[in-house]
1. Given structures 1, 2, which gives the highest value for mean count of other Cβ atoms within 10 Å over residues 150-157?
2. A value of 1.8 was computed for distance in nm of label points 7 Å out along Cα→Cβ at positions 310 and 358; which of 1, 2 is the source structure?
3. Using relative contact order in percent (Cα under 8 Å, 6 or more apart), single out the structure from 1, 2 with the greatest value.
4. Rg and Dmax of the Cα atoms in Å computed as 28.2, 101: which structure among 1, 2?
5. For which of 1, 2 does helix-only ellipticity at 222 nm (-39500 (n - 2.57) for each DSSP H run of 4 or more, over all residues; to 500), calculated from the coordinates, equal -28000?
6. For which of 1, 2 does distance in nm of label points 7 Å out along Cα→Cβ at positions 318 and 670, calculated from the coordinates, equal 3.7?
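Coordinate-derived values only; no laboratory data. Treat the numbers as computed from the prediction; the structure is a model and nothing was measured. Cβ atoms are built from the backbone, for glycine too; each structure is taken alone.
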Structure 1
Amino acid sequence: MFLKLAYCYIGFSLLLLHIVASSTLEQRDVRIYSVDDNLGYGRRFDGIGGISGTATSKLLRNYPDQQRNEILDFLFKPNFGASIQILKVEVGADADTTVGTESSHMHYPWDENYNRGYEWWMMSEAKKRNPNIKLYGLPWGYPGWLRDAQGTPWGFPNRTATYMVKWIRGAKLHHNLDIDYIGLWNERPYSIDYIKIFRSMLDAAGFNNTMILGSDNHWDIAEDILKDPELAKAVSVIGAHFPGTFSTDSAVKTNKTLWASADYSTFNDEVGGGCWARILNQNYVNGLMTATISWNLIASYYFPLPFYEQGLMTAMEPWSGHYEVKSPIWVTAHTSQFTDIGWDYLHHDHGVGLLDNGGSYVALTSPDRKQLTIVIETMTHDHSICIRPGLPSYQVGAQSFSFQLNGSYANIKQFNVWHSKPGFYLKNSTFFVKEAPLQVVNGMVSLDVGVDEVITLTTVDTGVKGSYPESPISKSFPLPYTEDFEGYDINGDAYNLAQQTGAFEVLDHDGNKVLQQMVLSQPVINCGVDSLNTSLNLVGSYYWTDISISIDVLVSGVNTTDGVYVGARINLGACKAPEALGLYFYLYPKEGRFSVFEGFLHKSKLAGGKIGPVSQDTFTNMKLTVKNDLATGYLNNKTLFVVRFPDEVVNGFVGFGTRPYGLAKFDNLKIEAVPGGRLPGQPS
């Protein structure tokens, strides 16, 4: 009896609290925001995108078929995951462009091949899942034969434009891909003369519908567009990188379409998801940007190469099949699953704006005005910081408000509701959950919103939170590891080898497939050291310590390099490669000598000497073993040197390459743990 009375008392108390709370809610002022198209519409929505470029998708192709298809579905499949609407890819340039090198379709003026690399494959897979996805190509660099005396591609504008038109034509002829947008040079100076010539060449080649976007850097090109009608005619879209949600007055005055053509660049944890949620809304609210494109699409590259794990999701273990669907996938879905390219934003203050107590809202409508989607975000400062640019301080609080629906939307009766609330390390996160419909009463829909929430109100009823069984468990890179390159197509690249500088390509050699370094001269670069003149291919684990790498090398014929090398405990790559430590065993076949260095750029010489003639007709085996603080080098299985190296050379990848650039062939790669040595692996 006592328990029954206690329960009755508790129930009555809760009822009183509910009545008081409801009464208080009714009495307090509730902000009303207008959603109304009687005044017309804002700008056309161009989509949400992701960037596959700068070698960030390198490991994806090598995933087992099942997991690879699942990952691609989470990225591209409509009404499943992120439902990406724009895919931006790198036009490969044989140049280190952030996380590594993507191969050019024209290594040399006399060379063309439209099957190199993985961007053709990525675009085809995206189109397979979503035929309406827009494709956008951008060079981060250019091959060396397009380089002028200033290190730019603009000294020979006709030649550079021809190179780019060939890439667009190759996409169509070899892969049936239409390139919708094309850029100039990632985050580097542009040439007005080149843009005009390029536009003319595109039109002459029949690519009138391929739009030029400039300049993939800042908003500066807007000033030139305002002064130059011919340039204004040539450039269709102004795209800026990491704009901090704001455009410039000049950019707006051009009346051009404005994009955040690269944004986000943030770890894909829940703070990264908060960053993405905030800028997806506020890029339009503050800056009238109608597309936002994430750098990058998917983190599918080795840890800790630059900007590690800054994709919308992570997939960097093809050997295990493990991948992770991260918060930005579901933040993207809040907009992409309930809109299409060609929808319209409503006017500011009539469907678009900032919330009084922090956060923002954007309303988008279908061309027939029958569908309406409103996306709300209330991300707080510390939970939505992007790595760049800096974010000024601001406050967000819980708030109650209503949307008053008028015009084409006055007769809407209810909204479907999708909700996300990250827990930020408390493990109570909810992402992209469909909640009970919200009723519209007398043309008004009311809601209470807390901080750090993303809410979509929509008349669209096709949204789905896609799922697959949990991916396989994470595993360390497998050892021993062997690669004879026989399993690849000619002109292909070895899937697990991450070229950091230079370009490596599978070719036939006397009926045997080998890997050849292809770059002959310094490319027009995007990052790194301009005079690097060294190629590097990495593989394995950053955590490897005691390890052995063996590979067969051949330097013969014309346009060859002077030296080839193998390396171990290489701790940096890509743009940071010039700063890398590690042990490097060099062989100079033409001179009949060897050298051993600490540091990628020869920080200190540890050994060297003459070895006599090296065959230029048959392969020579090079092997480097590191154990504790000793390095042992072998040539054709004979010990060549034993050296002690500094304590600072601790752990890292294995790799091989050439110095300087030039042709060299590699075959029969083998990586093994050292007997009695420390076991390589990943940290706990």
Structure 2
Amino acid sequence: MIKGVGKMNAQNLFWIGLVGAVIALLFAVVQSRKVLKFSEGTELMQKIASSIRQGANAYLKRQYSTVARIFAVVFVILLILVATNQLDNWFIPFAFLTGGIYSALAGFIGMKIATSSNARTAHAAHESLNRGLNVAFSSGAVMGFTVVGLGLLDVSVWFHILKYVAGYDATKIAQTMVMFGMGASFMALFARVGGGIFTKAADVGADLVGKVEAGIPEDDPRNPATIADNVGDNVGDVAGMGADLYESYVGSILATFALGASAYAGADKAWNAMLLPVAIAVVGVICSVLGTFLIRTKEGASQRDLLGTLRKGTYTAAILAAILAAPLTYFILGSMGVYVAILAGLVAGCAIGYFTEYYTSDTYKPTQKLADSTETGAATTIIGGISLGMMSTAAPVVIVGIAIIVSFLAAGGSLSTSSADYAELFNKGLYGIGIAAVGMLSTLGITLATDAYGPVADNAGGIAEMSGLGEEVRNRTDALDSLGNTTAATGKGFAIGSAALTALALLVSYVDVVKGKIGGEIDLALTNPAVLVGIFVGAMLTFIFAALTMSGVQRAAQSIVVEVRRQFKEIAGIMEGKTDPDYASCVDLCTRGALHEMVVPSLLAIVVPIVTGCILGVEAVVGLLGGVTVTGFAMAVFMSNAGGAWDNAKKYIESGKHGGKGSDCHKAAVIGDTVGDPFKDTSGPSLNILIKLVSTVSIVFCGLVISVSQFFLG
């Protein structure tokens, strides 16, 4: 072949995924060893870090044991579905388990290095800002490259099992592997919801009683909830985020597998179309490694300077990936139109990242104006934050919309239904949308590194405060922490943007699977009552899910508020610093609250699409997927950006603006931040997992839904 590597070569080149996995995991090992060479500081710093580490490990142990029991039940259900011919093969239940295990492992490894890096970052910040950034970012890099390494490993191993052990062809492999994402999404949702409830219950409780009522600084050792707050940064913002981004990364590749096998089956290029997303991911790993070497700063750097150095790394990685993707796409698939689709995804990801920074960083006017609103109290601060979050949805929606249209048309899709080969062109266009999602997440290694370093910097600030390292060190860690809030919002923006593209690809896969099972077309017109009702149910699911996760934080936070007030009142000598608070009681309350509150919203994502389909048919499920994708995307952007802006408005005031710490403006900003905490770290980031989990659940259980709905509907 002049264009493309050919069928025989393509199907034998999937080993490059294993090479990419090895590169990523080895780099993660190198970065972890680099971090562990730094000193943990004084004996007191080591003691505090050890308490945080023990609390985080204890929570994850209890969370994983709870989730394991639920996984076992679902595993048995999947085995029954295979035995009754509702699922096609025996690999799906076992892939469900491996997806969950890898997702949990990604978060666990990230948390282990984070809890080993917090004191080291604080001690390094004692020397210089750049040294503190270097330690915290290297810790984040361990998380970032572990996620992409394990993702490529999972995809590559299962491909080779299905290809060389089971002997499946390209179409069968693609249809099977698109169902594998359910385990990763399932684990990610539990990790995000449970970790998010833990961290925000502790954060809200610590802020409301400590800062607002008692008037003591953030992370003051006299606050009984301060250890729980720092533990929460690790179990929510690190372990939960790692599991979240793992499933986003794997989900985009698997969805593109299915679309590629369908779009190019007739052209005998199915293997090529499936190889391309793996190859793009490997290139992204290499470019991300190169980008990490550009992350450095100078002493006294402003937030704009710090943002600039992180942008230099992430944008360089994206540019390199864009350059290398051109010959790679031409060589594998022989289509430069598909390259334009990849480019559209990369540009869309960077654009979403930029606008997320614009709305959440105190370098720009939106967050500065939000800080101004604190002059008139907490009510106007909350109104301003909600308004900012709602306004911030416009840019990502437009960006994703443009990326969808551009990638669809560039990959060969046609919007004209009059064409004789419309179906073939339509499928190629959909493949373009899928590969755009892969392009958007191709440099996830460095993007997630800039995100995951934030909680480490936050913990470092807490350790600096509790161990009395001085104002200069606290100022440096606060600068890194404020930057971390912005990069965390940026990472969530990438996840949410890719979720919209991936969910669309999964929706199409669902329709293809259903058509194959019923042997005909289905009525998806908006005038079909089942489709219309499904859309309403999907929209409702978004709001009910957000409500349940928010109320979970509320109830858990209330228990922390009551406990902190009790200790201040009943334990003599806390406020004078003569007696240590009972930190363990707050950690235990957060743990029990999070594990109790995470179950119902997580199971909702499984139950609702199955019940809807069984009652109203597969058409209603398609409507549900459309409804939850659209509303979930907008709601996730709104909540993540509003929460990030509230947090940075508070830090902007703490830097000396509007009266600084302890002022009335500061107290109003703290109230706004406590409202934003569950927005940005619990409900918002969980929604992007919800829309993909609902899709994969629908695909896996479509055989059951068809059988039951035909019984009821005839």
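1. Top value of mean count of other Cβ atoms within 10 Å over residues 150-157, among 1, 2, belongs to structure 2.
2. Values: 1: 2.6; 2: 1.8.
Traced to structure 2.
3. Numbers: 1: 15; 2: 21.
Structure 2 comes out on top.
4. Working: 1: 28.2, 101; 2: 24.4, 83.
Derived from the structure labelled 1.
5. Working: 1: -6000; 2: -28000.
Traced to structure 2.
6. Answer by label: 2.
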